[in-house]
Every structure is written in C-alpha cells, then in structure tokens.
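Colleague: Take a look at the structures below.
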Structure P
Amino acid sequence: MRRLFIAGNWKMNLDRGHSLSLVQGLVESLRGVSNVDIAVCPPAVYLGELGKALHGSNIGLGAQNAYSKPEGAFTGEISCSMLKDVGCRYVILGHSERRAIFGETDQMVNEKLHAVLAAGLTPIVCVGETLQQRENGQTQQVVRSQCVGSLAGLSHDQMLKTVLAYEPVWAIGTGKTATPAQAEEVHQDIRNLLESHFSRETSQNVIILYGGSVKADNAQELLSEPNIDGALVGGASLKLDSFEGIVKAATSIKK
C-alpha cells in the first residue's frame, strides 16, 4: 500500500525569519496528520536550524540537492553525510531547474542517487518534458529516457527506497497544470517502465509524485488519480494556508 506523500520545494525563497515562522506554523497545523507523509525542502543555509524546529514532528526535512562525493575539494558542494548530520531525511535530485540551468545530466543525477541511497537518505528523483517536447509528441520518450538514465544500476530494494516525481517543465511556476488525465497517463507509463526494468511488485510499490503548479484547489482532483501518490509542491509550499490545504486534501483521499 503506497502512502500519499506531500513535499514542499522552497527553491531559493524565504529568509531566515519567514522560514522559521512557516515551519513552526506547519508543525502546529499539521500535528494531527497521520495518514500522509510530509516534508519540506528549504534552502541549504537554513537546514540546520529548521531541522531542530522540526525535530519530533511528523514533518520530514529535505534538501534540494546533494553532491555525489563523500568529501574533498568540491567548493560550494554539500555531501550526503552533512545533510544527514543536520537532520535531513530526503534529497531532491535532478529537478528540471538543475538540469536546465546547471547542466545536470542523467549520469550526474544517477551518481548522486547512489550516494544518497548509500547514506540512508530518501531520494526524490525528478523527470519531465518541456512544452516543445510535449507538443512534438516526445513526452513518453523523454520521460522514459530520463528514468532509465537516472535510475541506472539500482537494485529492486534500492528502487523501492526511491521516490520519483513527474514534473512537466511547462507546468512549473507557469500557472499551467497538467490535467489529471495527462498526469495520470505519464505516471502509468512510468509504472509500466518500472515493471519492465524491475518487477510488477516493485512498480506497484514505488511512490510517484506529481509536480507542476499544484495548489489547494486542484490537489484533490490530481491526487485522486490511481497512480499519483502525492505532490512535489513549489510556490504553494511557501505559504502556510496553501501548503496546509494541499496536505489536508491528501488526507481525505482513500486509495
């Protein structure tokens, strides 16, 4: 049985005071939620302090990136052990902004993925097509290629410890959202791919999130689709009422 999972990706937003206030508000307002997994992924400079604020709560702490090497002369990078040391449980990998702006390849994402798993953290691996690719009928090809490259070399057990997130690039921060049917179609295809590369049992137990302008008013419809197991939330995770609304929508869904 797959549990719904709602994770907030704050990206490069909020200062220290607003970050702490938001986390304190979420801890209080979501205290009673027991049937949905929750995480927030703030900027790296606030992870230590926010990890302390989240300690003992039902909200996990996540990072937005990690480096594949355990230590060394890698200026500006952060290792998985460092993230774990400040209380992180999750790490976002391969977000479309990392791929597009910083040139991350499937191979780089794959190297980071193996490092994250080796450290005992849960990776959230992002895949998704651009608007041009969708309009050219390349959605399946692009998403499958990203999955195969990013997940290379995983065992069945490692795959079960990995969360996937389908984020159509054209729906991120644009106000456009894939229809539930569009999102479900890609989620189902990802699950079919996992079945062919691993097993049916594995494919049926991997959590696949949807990301792309998810809001409180569209969350229930999206999350009700059989193969959508939660959401990786961007802008709506920056405000208490909107993120709380998405989590509360998830709590009402029976699968």
Structure Q
Amino acid sequence: MENWRKALEAFLEEWPYASELAGVLVCGSYITGNPSNRSDIDVHMVLKEGEQWRERGNRIIDGYLVEYFCNPPAQIRNYFKEDYGERSTHAAVQFATGEIIFDDEGTISILKEEARDWLEKPFEKLGETGLEFIKYAIWDSLDNLQDLYENGGKEFKFVYYNSLKVLFDQYCQFLSLEQIPYYQIASYLSEESYLGKYLKDPFPDEEFSRIFLESLKVSAEEEMVSLYKRLSDHVLVKMGGFSIGGWKMKSPIEK
C-alpha cells in the first residue's frame, strides 16, 4: 500500500463520527496524478441524508496533510450550485474525478453523476450592458498601466500582474468559460496534462494564449506594457471593438 493511503487509512480509523457517515471520497493530486511534496490528501466525508452539521479541518498524519470536508449531501449540492454561479467547477471536478473509498448507501455515486451534469452545464453569456462595462474596464486598466509606466510608478509590476489576471478573467467571462485559479492559469494555457487532470477543454484562443504566456516571461517594463496592450487590443477586437471617444452606457437603475 502506498504511504499516502496508509496515512488516509489511519485518519479514517480515528474518525469520531463513523456512525453518521454515508461514504468517503478521496480526490486531488494523489488520485488525478503528479502530486508534489506539498500536495495534501483531500477527503470528502459525506454524511448521511438529514444530518444538519458540517465541518472542515486538517490533520497531519505520518507527514501527510489530510484536508477533510465533512458535509451532508444537501450541502454538497449547494456547493455545486454556488460554484456554478461563480463560474467555478471546483467541487464538481473533485467529485467527478475522486475515488470512492466506501459508499454503503450509494450517495457518493449519485453525487458523482450530478457533478458530471454540472460540468456539462454551459455558463451564461454576457449581456450587452455587462459586455460594454467590461470593455470599458479593459481600456481603463491599460490606461492606468501606461500611466504608471510613463511616470515611473513603484507599483508598476504589482499592477501589471494583477491586471493580467483580471484581463484573463474578463476574457473567460466573455467566452463563457469558467474562472481559473490565478496560480493555475499558465498550466491551463500550456499543459495538456492539466486539462486531463481537471477535466478542462483547451483554451479556444491560441493567439491569446501565446501572448499571455510570453507576457509572464518578460521583465523589462517597456516589453510588459507592449504585451499588455497587445492582449488588451486583441480581446477588445474579439469583443466587437471599443473606442473611448464618445463612449456612453445608458441602463436602468438598480432596484
């Protein structure tokens, strides 16, 4: 038996609420592949239907960090729904790719099927008003970055990398794609193994991917500004174009 499985087994043997469990699912890199020295063991402790509590915590066992999530099925379904509303598939991917340790009542098998259904559900497209405000925001971010560069702003690089992350999210929203964690964006755009591990389709714009990855490598501020402008211009063209002169957006007030 692999050492991480021995640690998981020890964790489960010490679990104090065994009578309230419907099943256990383990997920993450130890299941999907390529764990690092910092990978933890992610465990979903699924409670029986009707339980009204939840718990999240961490244990270190034999040098392994076990991160556990204890929820009744109704709460897990809420996580699927909440993630979808935030353009995320985090919980659904965990359940879809996870390994069942035991599932006496068949609850986890049902949740795995529901997770796959959520992964197949397309995200809503941007409306006209939302799109126009995003295009303005993209122009404004570029303008702010150029101003920092021209005036030697000390926070230039901080703003640059944050702006890249925001621009990527904005483009994904326009493309009706999910939100990718900032620390996984480069892997998402460049590694086929990442796509298989997290059940992702390839990013649909190869030109954007190429420029974005290049923008992460440069260190000279002049090159940073140039690449960020190319990315911004590219995205705005894909969004139908934008001109700041005479721009306006009339919409109903919020109630």
Structure R
Amino acid sequence: MVEVAVVTGNMRLYYKVVQELKNEGITFISMKPGEVIPTEIKCVITSSSEKTLIQHPNILTVDTEDSFPIVQKLRLVLTEGEPPITIVTIGVDPGITYGIAVLVNERMLDTYKAFSSKNASKIIKNILETFPAARKIIRIGTGAPLYYKQLLELLTDVNAELELVNEFETSSGTRATKDTKAALAIAKKKGLKPQEFEKVQRIKKGTIKHIQKMSRQATQGKITIDESNARKVAIGEISLDFAIAAQKKKTTRKDS
C-alpha cells in the first residue's frame, strides 16, 4: 500500500524528491496542493511555501536548495507511525571535515559529513527543522578550537541547547570513519554550556601544572596526567585517582 504523497506544484522540487524516493525504493503518489489526501497516506512531502495549503498531520517540508535528505525522517514516520519525538541530539566533530551524528529519542538515526563550518551549520539547522522535538541538544567537540569556534558563531541563533564536549577518547577508527564515529561519541557525552566551558579554560596554567605534579608524586614519577584531565580534576569533575587510572590506561593502549 502506498503511504507517501508528493504534493507540490514546483517541478524542480518534484524532480528532486522523486529521484530520492526512487533511489531508496519508496513508492509514492503525486498530487497537487488543494487536492484531498487519501486516508491511507501516512506522510506528505511538500515545500515550505506550500505547507499551509495542505491538511495532514504528518508533513515533511523540503526545498530545492536543501542538501539534507528526508528519507531517514520519512522511514521513521512510516515504520513507527507517529512516534512522539521527545529529544534530538546532534553530535559534531569539527575539523577540516565536520562529522555530524544524529540521535532521535537517543537512538542512532544517521551520520553526515560537511566540508566547511557554513555547510555544517546548514545541515544542523535542517535537522532541527526536520525533527520537531521538545528538547534539542547540539554537542560540539572542542579538539579543534579554530573549527569549533567558527561553527559556534554560526549557531548562536538556533533554538537548541548548545554544549561543548571535551573530545578525550572520542576519536577512533580509520580516517574515513573517524569523524562520524567521533561525532557519535560526542553526541552521547554530556558537555558544558559555552560560558561554563570558557570559564574552565581560564583556569591558570600554574594550577594545571600543580595537579600534574601531584599525579607524578602519587605514582613515584611514573605517570603525568594530561592537561585535559588535570582541568577536570581542578573543577572537581573527576578525582586525581581516576585521572591517573585513565592516563595509565591510555598509555598502556598506546604501548600495546
């Protein structure tokens, strides 16, 4: 049974949507705005300008210039009916390539790659618009300061919670998959609000070095914890013992 209707008078948009649906093997019917939608249709795809002309509980909007695919959201609607989406979490691993991971109701939905902060911000904003949720969170890794700050500037107007995440142990895998794997790890890891993160960054270097010295004293000079964990110890996020254990594990993994 056909459950999707493409309802638009925009031929360019129609061609774009139809090509995507055909590529994914999704059957559909074509209609014009104003026509009565059959009762068996679970989802209507149309343009943002034509949305007000359509009466249906599930409408996905897309425009010709959008690069964000709608198939993932469409499949969610078709396979689960009309699930209440309570939370959408977007994890971002900034860098020359921006890895982006999307969790819907804490379930992995899809990953994307962007090759500029501008393109990454556009994908993120399209995701937020596509998934109406009571809570929306954007978690951005801080491993590449230049790139995460560029993206943060472009997201100041979004209706979502912004968190900055320390990327300690979030990157793994081959170069081809590292960005998206790290983005997924970042999406799952609670971060700090930008203002709180900057406050932590302003901790004096002397404090960090003192904590690192304490780690050497506690291990008879065998282990010096890294700056990232020393900062966590300084703000009380983790204990010195935990930081030493984490550093020891990390060093052992590198040596093996």
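Here, each number is a calculation from the coordinates, and none is a lab measurement. Nothing here was measured: the structure is a model prediction, and the numbers come from that model. Cβ atoms are built from the backbone, for glycine too; each structure is taken alone.
Colleague: For structures P, Q, R, calculate Rg/Rh (Cα atoms, Kirkwood Rh) and state which one comes out highest.
Modeller: R
Colleague: Follow-up. Quick check: 4.7 is what I get for distance in nm of label points 7 Å out along Cα→Cβ at positions 62 and 134, calculated from one of P, Q, R. Which structure matches?
Modeller: Q
Colleague: Identify which of structures P, Q, R gives the largest calculated value of relative contact order in percent (Cα under 8 Å, 6 or more apart).
Modeller: Structure P gives the largest value of relative contact order in percent (Cα under 8 Å, 6 or more apart) among P, Q, R.
Colleague: Where is distance in nm of label points 7 Å out along Cα→Cβ at positions 166 and 190 largest, in which of P, Q, R?
Modeller: Top value of distance in nm of label points 7 Å out along Cα→Cβ at positions 166 and 190, among P, Q, R, belongs to structure Q.
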